[in-house]
1. For which of the structures P, Q does the calculation of distance in nm of label points 7 Å out along Cα→Cβ at positions 40 and 344 return 1.8?
2. Looking just at relative contact order in percent (Cα under 8 Å, 6 or more apart), which of the labels P, Q belongs to the structure with the highest value?
3. Out of P, Q, which has the highest value for mean count of other Cβ atoms within 10 Å over residues 48-55?
4. Supply the structure label, taken from P, Q, corresponding to Cα extents along the principal axes in Å, for residues 248-319 alone with the calculated value 37, 36, 24.
5. Looking just at mean count of other Cβ atoms within 10 Å over residues 296-303, which of the labels P, Q belongs to the structure with the highest value?
6. Given a computed value of 192 for volume of the Cα convex hull per residue in Å³, which structure among P, Q does it belong to?
7. Taking distance in nm of label points 7 Å out along Cα→Cβ at positions 96 and 304 for each of P, Q, which is largest?
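Just so it is clear, none of the values below were taken in a lab; they were calculated from the coordinates. Just so it is clear, the structure is predicted and the values come from calculations on it, not from any experiment. Cβ atoms are built from the backbone, for glycine too; each structure is taken alone.
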Structure P
Amino acid sequence: MKKVVIIGGGITGLSAAYAIKTAQGAGVDIDYTLLEKSSRLGGKIQTERTDDGFIVEGGPDSFISTKPWIFELAKKLHCDNKLITSNDKLKKTFILVKNKLRELPEGVMLIVPTKFLPFITTNLFSWPGKLRMSMDLFIPRKKPGDETLSSYVKRRLGRECLDRLADPLVAGIHSSDPDTMSLEATFPLLLDTEQKYGSLTRGMIVAMKSRFKALGQVAALGASDAASKRTLHMSFKGGMQDIVDEVYRALDKDKRVVRADVRRVEEVKGADGSSVYKIRMADGTTHEADAVILASPSNDTAAVIDGIDGELAAVLNEIPQVSSATVSFAYRRSDVKHDFKGFGFLVPLGEGHKIKACTWCSTKWSGRSCPTRR
């Protein structure tokens, strides 16, 4: 029997363990052990469900529906009936510019306005900024090759678009500096669109038309399954923790180990040239495995594999780490004058505030605020 040790109990490690568990059920001669350093599984996904009815996310509040893997996992776990869509009839996003919330114009795809009237009438950009952005239609494509997000956006759409749109919308996703972000590594779609269409604006308009056509085809077919009821951001009725809990329950109790601090992984060569891996723990115990899946943060992974692959460890250590905090507040509706018609706001780095974004959870999702304390 082949033995696999998975290091890291976030959603990636949990999914890997579930895949092996599924393979066991199909008759594959394989076993697994999942090791997590902290006292809980789930990694950055953590939902608090309070006694008085609030659902509070400590990490991500959703997943992107254009990526199919969460849907596939939920279906395998028979919990796809817990999927919920965002309240897109109230969908608006604001950008904080000069201490004023300015609505993101309708029709923006990634960082590109695709609708003329909303773009012309928005107060998010100045008239010189709008004129510079419209020049994207006439700027020739650059020869294929990587560049930074900052360089790319300034070249095609101008500095104001970088500061007021690309920085909060795109760079903010990665908590990264646009001057150091590789576009090829983070948003290759932007590079591909320029090469294919010669203009971001033309490419995004084509993409939007294709999306509307696909939605029309789904509606014409009368589809009623979960796949036809998708919004860009989706979650679960009980918060993102639902998917973690479902995977947790599907795994063998004796195969999921918390407070398991891995210190290093060693490779032991057999007489036949095959390798066996010895996982040494902080408490002095060891695990042996035919294969190891590393699903831990890059700096933690670098520390445990340094002895068997120093070159890879060095590369992993070069990945910059940033810290962030999620703070949630609840207010009585009668105490707040704002209409909360929207999903929240984003804050460009140049505005000089420590906050990156604010989500109005009770608008974005149904059932996230306590109904008895409105």
Structure Q
Amino acid sequence: MTATLFTPFDLGKLTLANRIIVAPMCTYSADDGRANDWHLIHYGNLALSGAGLLTVEATAVAPEGRITYGDLGLWDEACANALAILLAGLRRWSDMPIAIQIAHAGRKASTNLPWLGAAQIPPGKAHGWQTLSSSDLPFQTNENPPQALDQDGLKRIRDAFAAAAARAVALGFDAIQLHSAHGYLLHQFLSPLANRRDDEYGGSLENRLRFPLDVFTAVRASVPGRIPLTVRVSGTDWVDGGWDIDGTIAYAKALEALGCAAIHVSSGGLSPQQKIPLGPNYQVPLARAVKAAVAMPVVTVGLITEAEQAEAIVAGGDADLVALARAMLYDPRWPWHAAERLGVRIKPANQYLRAAPNRAADLFKV
């Protein structure tokens, strides 16, 4: 009997070969928002991994929406042209569906590269700029505070998301994900820890949902129904009084009603005070709770490292798909090895047919 992890799955009108997703992972290596040879090497490797879907990293909808000056962007034609070259290279050698995550970092923008310390770079310094958010509360108390967005700013960012989504459609991405997790701008509106507004975008849960839902609606209008539009969300802030699973469920239900194709449940990232109970499957209960409340597919992620572990998650109904991030960076052939462990036959690139050790040779389709 075929392992559930390796059964095909319909994500809207897009059919995935299996239930394994390569999660979006920033690599902080773009040139003024533009993809380059690094991205072709990096994503080319992952496009040959055997996963069901590859997701390109958080791609900013505006220059000030980048986490770092090395982030990918999709705010103009120069960014789009660079991504077109990347996609052409990937699709020459891989038939794996490719998604892109569009994002705005809000108050967590304007930071240095992780391997250079990741500290905020204040406006006026090289590679630094003024950040924006739901309210003028900094992420770290010693940081330059963000500017609270006014009505014109909200409209500009909403329209930037829609324009970036339209560019992604024109480029031919197979799916688009809206990033509202990990403490970035849309999450900053959702969480009462970051959103202290007293207008229609703050206060009650209904109000805090308003801007993220406005953005989703604008993006949905830019994306044809044949292309799945998904959302990534933090299921909890892991801080008392913060965003929690009840809010996530309410958000998920509202997104589903607006045509969301799937919800990817992660967690945290909003507050330095978070206390995350790290361990295998630590986020799976969040996905399970959301899955019990909605009909759309649910994706789980976080410290999923073993084939049997991933199989138990999808076979047991905790989530419909599993996303791998660091595990895929460490082992870009993770799906091959999972197939071997679960006794499933897969089809690698022809150039790799001779790669399997003798014990796994019969698992490669030839």
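1. Working: P: 1.8; Q: 3.1.
This value belongs to structure P.
2. Numbers: P: 27; Q: 16.
Largest one: structure P.
3. Numbers: P: 12.4; Q: 24.2.
If we compare mean count of other Cβ atoms within 10 Å over residues 48-55 over P, Q, the biggest value is for Q.
4. Working: P: 37, 36, 24; Q: 34, 33, 15.
The read-out was computed on structure P.
5. Numbers: P: 18.2; Q: 23.0.
Once mean count of other Cβ atoms within 10 Å over residues 296-303 is worked out for each structure, Q has the highest.
6. Numbers: P: 192; Q: 131.
Answer for the origin of the read-out: P.
7. Numbers: P: 3.8; Q: 1.5.
Ranking P, Q on distance in nm of label points 7 Å out along Cα→Cβ at positions 96 and 304, first place is P.
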